[in-house]
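Enquirer: So, here's a batch of structures to check.
Please treat every number below as a calculation from the coordinates, not as lab data. Note that the structure is a prediction, hence the values are computed from the model and not measured. Cβ atoms are built from the backbone, for glycine too; each structure is taken alone.
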Structure I
Amino acid sequence: MTGSIDRRTFLGAAGVAPMLAPAAVAQEADGGSAATVKVVLPYQEESRGRRMKWWHEAKFGMFIHYGLYSIIGHQEWVMESEGIPIPDYEKLAGKFMPRPGAAREWARLAKRAGQKYMVLTTKHHEGFCLWDTATTDYNSAKQGAKRDIVREFVEAARAEGLRVGLYFSLMDWHHPDGARCKDDAAARERFVAYTHAQIRELLTNYGKIDILWYDVDWPLTPAQWRADAMNKMVFALQPDIIVNNRNGLDGDFGTPEHRITAEARAWESCNTMNYGWGWQRSDQEWKPAKRLVNDLTLCVQQGGNYLLNIGPEPDGSVPRGSIDTLEQVGAWLRTNGASIYDADGRAAGAFGNYTNFTKAKDKLYVHVYFWPSKSPAAGVLPSLRPETVVAVGGVRTKVLAARLLKTGQPVKFTQDAIALRLTGLPDMPPDDPTTVIELTCEGTPYVRHHLIRPEWPRYGVNVGGARSS
């Protein structure tokens, strides 16, 4: 395969409009991280394959954005985007009251959805800490809740057999040195020490942590953050942990946001279920299960993971729109999980008009997201008969058998050098929101319809008349 296919290309093929507000793109770009720096930590390089094995197998995770901003209900950037004075914003800390058991509900939902790991915002840009930290009283254990929410989260995830990830924002709008550290050396020394101390707490007090998910390294460079020392400390405390690339260093995996774009190394697309990460009270623009299943499939097809966000309400409840859709995704995965969890990526170099593809060893999975039945052209074109036909151009290996994953029913097929045609299928899709057809192949499967261009039999230019080869 040469190059990669991003989410915009896929959505165009699928006929699905992007669901991201322009304001969200601009806001996150403006607060984005500095350029990534290549720093090689020998332990990190040598142990990466072992540390990331479970992550590559997991494929699908839950992101959770929860903090004081949830009380306002205007998404997670509200403090800065609306210019709320810090003394006013601090008043929210006394009102932060997640109900007992909320974290367990998140974990149970993740399990039902087929997600294998969870990542919680332990401290977002607002600077409020969801754990019992000795570095500041601005935390959930000393304010309204009087509880360590990180501990509740870690215990809940473990109880459901899920891997534990902790998000941590380097940028801090609340700390007095959080901005002036850019130009004030003494402030920088204090703020960097404060930040390292918080990371040390998170990776010392809660047992084994599987992921550290940094975010936004504004306003310092990796050298000013002492990012290499930061990561050395992280691996000394948690030898099996994996880290992302948002503290200015390469990390173990890339993090494309609001887009699915394959990278040459391990990567994970993080995305929202509606427009925002944190709870937005009026936002009911929930992406349908079909969209989320197809985004997950695209990540897996391109060799990446999918981290899908929920934004709990002020008391920690998950919005009904998130619950309903995630449960649909989970029901689909219980039938079609082999096409996701077992897949090893790079199944295709192009998409069909209504199909996507994943592969696992000698299995090619054809994901049919728009069921191609009852074409008006079926009466004219024999290739669209009998009954419903799923046609795939450019399957570059011999197919030995085909079946519907939903029912196990065998599917008839014909194959030549140009196309594979799966025939005799029902008029209505056998599964919802996407039907998967499993093909057993003679070798490692690969699909790219562009490859058939030079191989297609060509004829004379007098359309409808005599043909010449």
Structure II
Amino acid sequence: METKEQIDYDVSAADTKIYSGTSSPKIEVEEGEVFSAGEDGVDFRTVGWIRAAMFFTKMTFAAGVLSIPSALYTLGAVAGALFIAFWGGLNTYMAYLQGKFKLQHRSVHTVADGAYIVTKQFSNGSEKWSIFAKEVTEFIYIITWIICAGVSTLGLSIALNAVSRHATCSVAFGFVAYFIISSVASIRKIHKLGWITWVGFGSIVTAIMIVVIAVTIPERPAAAPKTGDFELGFAALPPTGTTFAAAWAAALAIFSSSANTSGFVPVISEMRRPQDYFKSLYACMTWITSSYLALALTVYAYCGQWVASPALGSAGPTIKIIAYGVAIPGLIAGAMICVHVAGKSLFVRILRGTHHLTSNTKTHWAVWLACTYGTGLLGWILSEAIPFFSSLVSLIGALGFAPLGICLPALMWFSMHPAYHRGSLRERALWVAHVALFLLGVFTLVAGTYANVKNIIDQYKAGLIGAAFQCADNSGTVAS
């Protein structure tokens, strides 16, 4: 007779049991691991905690970090630093909650599976509402990661433009970036992506350090007037006239740079020891928050209002070419992870419950390549249709990471602690705190979307954004 551990259940079709007692009814979902190898199958569960930590770090320390220095100019040094610390701590905690929930529910592959289980519990076992919640969450999840892939594709096309001194049409560079990224993302197992993430992480850190060192040497920023007096624009508080929309959009750019924790969950399904996830999480987020504070504040302190976005262009044309050249492997690796996460989510959705999921069949390969190249293509189209880097990073935070990275983990906490609302004083205080976190996610979603839309409209009116699918140089070259 098969045991519970030997059966691979599809969460959308999982058996449920209802328990009642002193707390509200709780739905227990009978479930099994996502990946199980067949006779000629692929063993996906080979990732150790160090490799997972590097995957998380490269996933996070990517295109988003390049928008933080310009966000600091909008917010000022003090508020900017506080937002980096606050969002870093909050995103770490939300990633912790998602990991705890995943360990309790082994069938979870993405947060969409988590939405199904949470809704099943809170709706007293309603299949209709559970499936609806899962479908909506999965749509938001996949679209968010496709947009992330688009941002990263845009970053790579900017790098190719900068290094080549705009040798050809930017749209052509974008397509080349798409093909390279999707091809690398088509490596099936996260374990085998390890060396790419190490190389990518090293390259992006080196590129940023080149810029950080370079901006501290000249007497004035590269983009500032070459002679005469100039205003640096470095201040503790936001510049005079800063609107709520601009300030909140900048805050969301910082939030987005470490809010991709919903992408950590699928990696747990490929870890040899899922319990080691928390080691990977803490190693990643400690580096992310501390490096964001140090690197972004240094660039902002020396460049002020003359900082570029992406930040690699802040030290002048020569350093920009060098930095972008060094950063290309890192930009490829960061974009590759976005495409891989989105593609694998679709892949698991399509083939889950069939032997094709972990078997080397023609169907397996056809679906896998269609998912990676398809999501990469959508990301490239979005990067060409919405050609504004910082605003796009911020928009991801509002529309995608706010509901996925704040609201849903808060609901997962309620699912794991169903009776806390009428427990001890400490338990009730924790319940209220997580209600506040949920409301923060809702506010981030609503206010963030408003702020970003208004900010984008203002940029268009001011002529700061070019047209979609245009060949003009998108690398923001600093004049010498």
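Enquirer: Given 0.55 as the derived value for FRET efficiency 1/(1 + (r/R0)^6) of positions 231 and 263 (r between Cβ atoms, R0 = 41 Å, to 0.05), which of the supplied structures I, II does it correspond to?
Expert: Checking each candidate, the match is II.
Enquirer: Determine which structure produced the value 3.3 for distance in nm of label points 7 Å out along Cα→Cβ at positions 271 and 447, calculated from the coordinates; the candidates are I, II.
Expert: It must be structure II, since only it matches.
Enquirer: Which one of I, II has distance in nm of label points 7 Å out along Cα→Cβ at positions 143 and 167, as calculated from the coordinates, equal to 3.8?
Expert: Traced to structure II.
Enquirer: If relative contact order in percent (Cα under 8 Å, 6 or more apart) comes out at 16 when worked out from the coordinates, which of I, II was used?
Expert: Clearly, the read-out refers to I.
Enquirer: From which structure (I, II) was semi-axes √(5λ) of the Cα gyration tensor in Å calculated, if the value obtained is 39, 26, 18?
Expert: II
Enquirer: From I, II, which structure was FRET efficiency 1/(1 + (r/R0)^6) of positions 247 and 343 (r between Cβ atoms, R0 = 35 Å, to 0.05) = 0.50 calculated on?
Expert: II
Enquirer: Supply the structure label, taken from I, II, corresponding to helix-only ellipticity at 222 nm (-39500 (n - 2.57) for each DSSP H run of 4 or more, over all residues; to 500) with the calculated value -8500.
Expert: I
Enquirer: Computing P(r) over Cα pairs in 10 Å bins from 0, in percent, for residues 239-406 alone gives 8, 26, 35, 21, 7, 2, 0 for which of I, II?
Expert: Here the read-out was taken from II.
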